[in-house]
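Next up: some structures, all given as structure tokens.
Values quoted throughout were computed directly from the atomic coordinates according to the rules given, and no laboratory measurement underlies them. Note that the structure is a prediction, hence the values are computed from the model and not measured. Cβ atoms are built from the backbone, for glycine too; each structure is taken alone.
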Structure 1
Amino acid sequence: MIKLFKSWRKKANAPEAMATDLDNIPKHVAIIMDGNGRWARKLGLPRIVGHRNGMKAVKRATMAADELGISVLTLYAFSTENWKRPKEEVDYLMSLPQEFLALELEELIEKNVQVRMMGHTDELPSHTFAAMEEAMERTKQNTGLILNFALNYGSHREITETVRGIAEKVKTGDLSPEDITEQLLGSSLLSGDLPDPDLLIRTGGELRLSNFMLWQTAYSELWFTDLYWPEFGRAQLVEAVSEYQRRTRRYGGLS
């Protein structure tokens with residue numbers, strides 16, 4: 001089935017409409033939301049203004065993913081390395097989940113979206129974790145789009161702690177070394193009950209994964225754009241999905 005999105009524009013000099021095959025929508029889309037600070041600097045504004053406008057892009061991406069029929073949208077909201085930034089900026093970033101959910105949670109509930117979080121919660125400020133915990137609790141029965149925030153997340157730490165947990169089970173005799181498989185390790189990760197991302201999007205012009213879902217994205221299709229995250233909208237998500245649909249996924253084999 002083909003649906004034509006006539007009102008969703010691509011970037012400059014692009015066609016006004018794109019065809020998207022609704023029978024070939026990626027189940028899980030992950031996004032590295034990059035470029036908030038550079039977007040603000042380009043406009044002569046403080047970096048925190050970029051982060052606030054990035055929050056509006058989260059809303060646009062979420063609504064577009066829901067409309068397209070994407071099952072899981074994972075957003076890289078704050079990495080384990082982002083604590084190195086100036087305290088004022090970190091404090092503001094830690095306030096955004098509370099602000100975003102205060103504004104949008106009721107609509108997310110209305111649209112049957114389930115909010116989740118993956119990351120290391122022990123270092124999060126209490127107000128940040130409380131906002132996420134409330135959203136997760138109030139949406140846990142929802143059966144629509146899973147909106148998964150990677151918050152204080154780092155793939156190296158995730159894999160290290162997962163391997164440590166498996167090693168403890170071997171040490172206590174609950175597992176034997178022969179029981180350790182790729183399936184066991186994958187299902188033991190923070191995203192273990194979710195499908196691996198089919199499509200990974202990164203905004204901001206950088207061409208790297210930045211310690212994001214390194215195990216899970218082994219065979220993800222990658223799509224990069226020079227647009228900064230506050231500029232990202234429906235048209236760009238449709239463009240990325242359309243490009244995904246033009247590719248052949250071989251997983252190391254032949255088509």
Structure 2
Amino acid sequence: MNLKALHGTFIRNFIIQLRAYPKDFFIGNMLTGVYTSLAAVFMYHLLFKGNMSSSFKGYAGTGDYISYVIVGTAVYLYVVRTCLNVSRSLITELREGTLESIMVAPFNRIQYFVGNMLQQTITTTIEIIITIIIGMFFGLRFSHFNGISFIVAAVISLFSFFSISMLLACVMLYFRDTYISQNTLFTLIFLLCGVTFPLQYLPSVLQIISKLIPVTDAITLIRGSALSGLGLSAQMPRILYVLFISIVYCFLGFKLMKRIEYIALEKIQA
């Protein structure tokens with residue numbers, strides 16, 4: 001099987017990461033998770049006085065607010081890093097003047113984007129592992145961790161993040177903008193997908209919208225396996241739902257991508 005496009009993209013991105021984005025960038029991303037962990041600790045002890053309502057425990061499946069927020073934030077950081085860097089890869093090529101060269105070359109879109117995704121996953125995993133270790137000093141606990149369920153949930157979640165990045169890439173390339181589109185999406189995900197609180201606290205209309213974003217159920221899957229110890233059988237309906245909606249996102253993303261590429265090239269020639 002010829003995976004030259006995937007391998008080349010993967011290696012190129014690692015070289016760029018090491019040369020253009022040094023350790024300061026790595027530390028800055030890691031500190032985002034640390035600051036959120038500190039915020040959760042302060043809110044739990046100073047605002048909530050160490051007590052959570054019965055409704056939170058019922059909705060969240062756990063009364064451990066600190067672990068709930070830290071795990072949610074860790075998944076959110078995965079969303080931001082993978083979706084951001086994968087989705088803006090083509091517009092980066094456009095800005096650097098290499099998009100036309102890629103279009104002329106034997107360009108395998110799937111391998112190109114998967115290569116970007118793998119590189120970002122590895123880099124982000126290192127950051128998250130350090131964040132999780134630091135979070136344990138602030139009260140993060142995995143008392144009911146289910147390893148097999150967690151691995152499956154993690155793989156499905158990464159696929160869902162990849163599928164969102166495909167649609168976001170189309171939006172970015174069409175409007176030639178990364179700042180507004182990415183920050184709008186990430187703000188909506190943070191508010192609607194249950195990163196720091198159960199989505200049941202949202203109005204019913206917003207709950208429906210949040211269910212259409214695969215990140216919502218992906219975070220629930222990760223929390224279920226990492227904090228509540230839920231097995232594959234208990235999480236299978238949610239796994240199948242996330243898989244289904246992610247496939248729909250991917251299909252739409254790749255379908256739109258070809259048309260958006262032609263439009264982008266036409267704008268270059270105009």
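For percent of Cα pairs over 24 Å apart, for residues 46-173 alone, the calculated result is 34, so let me know which of 1, 2 that is. Computed on structure 1. Upon calculation of helix-only ellipticity at 222 nm (-39500 (n - 2.57) for each DSSP H run of 4 or more, over all residues; to 500) from the atomic coordinates, which of the structures 1, 2 produces -26500? It must be structure 2, since only it matches. Work out the source of 13.3, 39 here, i.e. which of 1, 2 gives that when Rg and Dmax of the Cα atoms in Å, for residues 182-245 alone is computed. Value 13.3, 39 for Rg and Dmax of the Cα atoms in Å, for residues 182-245 alone corresponds to 1 out of 1, 2.
For which of the structures 1, 2 does the calculation of distance in nm of label points 7 Å out along Cα→Cβ at positions 30 and 54 return 4.4? Of the structures listed, the value fits 2.
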